[in-house]
Structure 1
Amino acid sequence: MNLNQRQQEILQQVRQVGSVSIEELVPHFNVTPQTLRRDINILCESGLLRRFHGGAGLPSSVENIAYPARQILYHDEKRRIARLVAQHIPDQSSLLINIGTTTEEVAKALADHADMRVITNNLNVAALLCDNPSFEVIVAGGVVRRRDRGVIGEATIDFIEQFKVDFGIIGISGIDLDGTLLDFDYREVRVSQAIIANSRKVLLVTDHSKFGRNAMVRLGPISEVDMLFTDRTPPAAITELLAQAEVQVFVASPEGDTPARDA
């Protein structure tokens with residue numbers, strides 16, 4: 001799904017103040033209430049906002065957007081991010097890759113690499129990479145979450161802790177403006193924590209919609225990652241935290257992938 005400029009601005013306003021009313025949006029955008037209702041309906045149907053009488057607010061912090069919808073949302077942005085990540089992963093690398101639609105795009109972008117060793121708790125990632133004859137793909141054991149084919153649980157954590165890899169590639173559901181990485185399932189979070197602990201470099205891959213987004217489970221501070229790959233410059237508060245932690249930021253813009261820079 002590609003949001004138009006007005007819809008993106010509505011979403012940004014809600015993230016800044018928590019909620020908006022159609023009445024206050026009309027003079028700001030100089031369009032009819034009917035047009036704004038359509039915009040808000042689109043944002044709510046996508047799971048990006050929650051509708052209330054006369055306006056909209058932030059979505060639930062206890063339940064993620066449905067997996068099929070997440071596959072569509074910001075798909076072009078995720079592909080650009082994935083291509084940029086692939087440029088920083090050399091052949092003959094070892095990887096841990098977690099659950100997420102952005103990490104799945106990274107797997108697609110890595111499919112033409114050579115001699116990779118990939119450990120994942122994402123069955124979609126395993127399926128995308130196993131056709132490369134030079135790859136060894138290892139799937140973590142555990143409970144398969146039917147809605148997105150993610151593997152979670154104590155057995156998953158125990159399995160991942162056997163390895164020490166070159167790169168851990170993780171997605172996330174939200175990044176609080178205080179730099180806290182957030183997700184919805186504590187079992188998934190514990191697996192991501194194990195990936196962070198057992199990777200020499202941690203690459204966080206996330207589109208701009210995750211900045212300031214709420215979720216109820218804390219993964220850890222953004223300072224635990226080494227490199228952030230996204231499609232827009234993060235908000236000022238997050239950018240400052242990234243700079244303090246010396247996290248490298250890479251922005252995959254529509255005009256072309258930017259070179260690496262320190263936050």
Structure 2
Amino acid sequence: MSEQIILETKALTKEFKGFVAVDRVDLKVRRGTIHALIGPNGAGKTTCFNLLTKFLQPTSGHILFKGEDITREAPAHIARRGIIRSFQISAVFPHLSVLENVRVALQRKLGTSFHFWRSETSLQPLNQRVLELLRAVDLEEYAQTPTVELSYGRKRALEIATTLAMDPELMLLDEPTQGMGLEDVDRIRQLIKKVAASRTVLMVEHNMSVVSSIADTITVLQRGATLAEGPYAEVSKNPAVIEAYMGTASVELKGAH
């Protein structure tokens with residue numbers, strides 16, 4: 001069973017001047033699954049992500065990746081291990097083409113990011129891999145389009161392509177469908193399911209229809225602590241979870257967003 005756990009936290013805690021944002025969280029993410037972190041606003045989800053990717057240092061507790069303690073490692077080391085994160089706000093270069101955005105990410109992976117003196121033609125061998133990645137996220141036809149012209153949902157799809165270019169073992173997706181219309185939400189939902197076929201995904205997500213349809217395991221946080229964990233069918237019926245979301249145990253969690 002321990003070999004199936006790709007990421008684990010033990011009593012992970014983060015305090016800010018006496019305020020406990022993450023409170024002794026024990027998390028176990030199984031390899032090859034989609035694991036969702038959910039909870040009301042202020043539950044500690046994004047802080048937890050910041051701890052896992054080392055944008056914040058924990059006050060106490062441990063983070064293990066493939067059984068190795070990575071608690072004190074720098075963000076760059078975490079990324080090199082294969083833990084790659086996308087952000088709530090789309091993080092792409094708006095005035096580069098779609099192809100160029102993915103190529104930049106691919107260059108980072110190959111260690112050629114700073115070869116500014118190299119000619120454009122020297123980058124051509126990367127283009128085949130770039131087009132494969134764009135095909136994976138249904139953006140191949142937009143390869144030459146300036147990124148600024150993409151719809152919001154397609155920009156998020158591009159961000160997933162740039163994340164894939166870094167060849168992650170574990171993808172951390174922070175609110176991947178935030179601010180999207182129904183059509184874009186469905187596109188990103190299908191995309192996450194597709195890319196998760198060959199890797200592990202840990203995601204923070206508010207949209208319960210997305211979580212219920214693709215997550216294998218759900219961890220519910222409230223006030224920084226774990227309130228419940230399990231498959232959606234089980235968690236959504238937990239009275240404590242329903243109350244945390246809706247203020248009363250008499251309504252269904254599936255209505256919450």
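What follows is calculated from the coordinates using simple rules that are stated; it is not laboratory data. Small disclaimer: the values here were computed from a predicted structure and weren't measured. Cβ atoms are built from the backbone, for glycine too; each structure is taken alone.
Here are a few things to note about the model shown:
- Set 1, 2, criterion distance in nm of label points 7 Å out along Cα→Cβ at positions 37 and 189: the highest-scoring structure is 1.
- Ranked by distance in nm of label points 7 Å out along Cα→Cβ at positions 93 and 237, structures 1, 2 are topped by 2, which has the highest value.
- Per distance in nm of label points 7 Å out along Cα→Cβ at positions 205 and 221, the highest-valued of structures 1, 2: 1
- Computed over structures 1, 2, relative contact order in percent (Cα under 8 Å, 6 or more apart) reaches its largest value in 2.
- Given 0.25 for FRET efficiency 1/(1 + (r/R0)^6) of positions 21 and 165 (r between Cβ atoms, R0 = 41 Å, to 0.05), calculated: source structure among 1, 2: 1
- Which of 1, 2 yields 18.9, 64 [Rg and Dmax of the Cα atoms in Å, calculated]: 2
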